[in-house]
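Structures incoming, each one as structure tokens.
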Structure P
């Protein structure tokens with residue numbers, strides 16, 4: 001992005017704050033319980049239920065703003081924390097934007113679909129930092145973890161996003177949680193499916209092709225996903241890899257991942 005355009009965008013960013021003051025104690029437990037109630041087994045979100053019971057989300061977003069939320073965190077803990085923050089701020093912004101039909105409908109200064117949602121809105125975190133969703137994704141998660149599997153744990157409130165986990169990620173459990181979520185994505189049609197002797201992948205595999213190639217040591221997408229998919233699906237992906245991994249990418253569905261929609 002040209003420097004002048006970037007500076008103009010930064011100067012025009014809107015800041016979204018939690019409507020409540022930061023709680024005195026860590027609200028993560030209450031927020032995790034809220035996720036378990038509003039996120040289905042398919043990773044879709046019941047926004048009706050979330051909006052009716054959003055206190056724990058608002059408290060969690062307020063908690064992210066203060067230094068106490070990040071004290072004692074070692075650098076190796078941060079990826080899990082930032083993933084939790086990203087996913088919470090996505091849900092929070094969806095509610096604050098009155099539940100748009102698609103996050104791409106949130107437009108701002110730049111005439112680009114979704115620019116306001118991902119780039120033109122910032123959030124207060126860690127006692128003085130103001131970050132957009134894009135900055136959290138790329139600077140705090142991708143560049144910190146250096147692992148292609150992080151693409152399976154970030155949810156952008158769209159139907160083609162990897163399924164949202166109904167629990168918070170944890171420092172100690174993060175390596176296993178990465179494996180589980182990437183496996184769930186590889187087993188889901190939102191990650192890939194087979195058609196006409198090809199594998200049809202989610203466009204995320206194309207958008208971040210360098211991540212998948214570099215952090216896998218040059219493996220093709222069929223081999224990568226075969227190691228995380230289960231059963232017959234894994235075996236079929238391995239066969240496709242041996243055949244050169246014929247594949248294409250499906251069209252991304254940016255409509256809101258709303259389980260409560262008719």
Structure Q
């Protein structure tokens with residue numbers, strides 16, 4: 001499998017996956033700490049509406065996904081904070097409406113959208129360098145925002161009421177957190193697709209929570225776990241295609257690797273607790 005690293009396309013794919021792991025781990029830790037894991041699924045499926053709009057209107061589907069994801073994050077934040085609607089209810093509506101809009105726009109588009117499945121289930125093996133640059137730019141934006149507002153995000157993630165008493169602008173911090181989550185999902189759409197993005201955002205952070213209770217520690221461990229899962233998924237995909245002539249996309253293999261690591265981590269954590 002090591003010979004795969006000699007291929008330029010594989011090097012590009014590996015870089016893209018590792019860069020996406022940074023956004024995944026940092027934002028995933030905040031989402032898990034906030035107990036808003038389902039938000040990532042709602043935003044990912046809402047972003048598909050932007051993909052469909054991009055196909056129909058003739059501009060970049062990734063640009064459409066970014067716009068729809070940010071609009072959906074604002075809608076969720078406003079409904080949750082201003083309208084006092086239940087978070088699960090709002091997420092379910094955004095989830096369904098985003099997918100419905102995306103499907104309609106795709107249906108309105110003449111001809112066949114050749115790489116539509118890549119936005120649903122990922123197509124990491126075919127990402128261009130432009131996507132790598134986009135992910136790198138989004139990583140810088142996400143990491144910089146979290147670094148500058150870390151204390152505020154930490155307060156909002158663990159206790160909104162305490163944050164309000166302490167003078168933290170909870171509304172703005174929540175909107176910012178949801179917006180960053182939308183950007184993280186954009187980095188994952190070509191890695192594992194909109195349908196599986198929720199898994200890669202939450203599983204590495206859940207593994208990290210087995211071993212550390214600090215938010216900084218969760219972020220670091222989650223980034224490492226996401227990177228390991230990405231590497232495992234890519235090499236498994238290459239091995240299956242080379243040895244068994246099976247065309248296995250890396251996205252599902254990345255998620256299955258994450259699930260396997262979570263299972264091993266949970267067993268090890270349980271055994272440690274018994275001792």
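FYI, it's all coordinate maths here, none of it is from the lab. All of these numbers come straight from a predicted model, not from anything done at the bench. Cβ atoms are built from the backbone, for glycine too; each structure is taken alone.
From which structure (P, Q) was mean count of other Cβ atoms within 10 Å over residues 179-186 calculated, if the value obtained is 25.9?
It traces back to Q.
Given -28500 as the derived value for helix-only ellipticity at 222 nm (-39500 (n - 2.57) for each DSSP H run of 4 or more, over all residues; to 500), which of the supplied structures P, Q does it correspond to?
Of the options listed, only Q reproduces it.
Thinking of P, Q, which structure, once distance in nm of label points 7 Å out along Cα→Cβ at positions 91 and 251 is computed, gives back 2.0?
This figure was derived from Q.
Figure out for me which of the structures P, Q the number 27.2 belongs to, where mean count of other Cβ atoms within 10 Å over residues 19-26 was derived from the coordinates.
Source structure for this number: Q.
Here P(r) over Cα pairs in 10 Å bins from 0, in percent, for residues 99-146 alone has been calculated and equals 27, 43, 27, 3, so which of P, Q was it run on?
It was calculated from structure P.
Can you say which of P, Q returns 21 when relative contact order in percent (Cα under 8 Å, 6 or more apart) is computed?
That value comes from structure P.
Which structure, out of P, Q, was mean projected area of the Cα convex hull in nm² derived from, given a value of 14.8?
P
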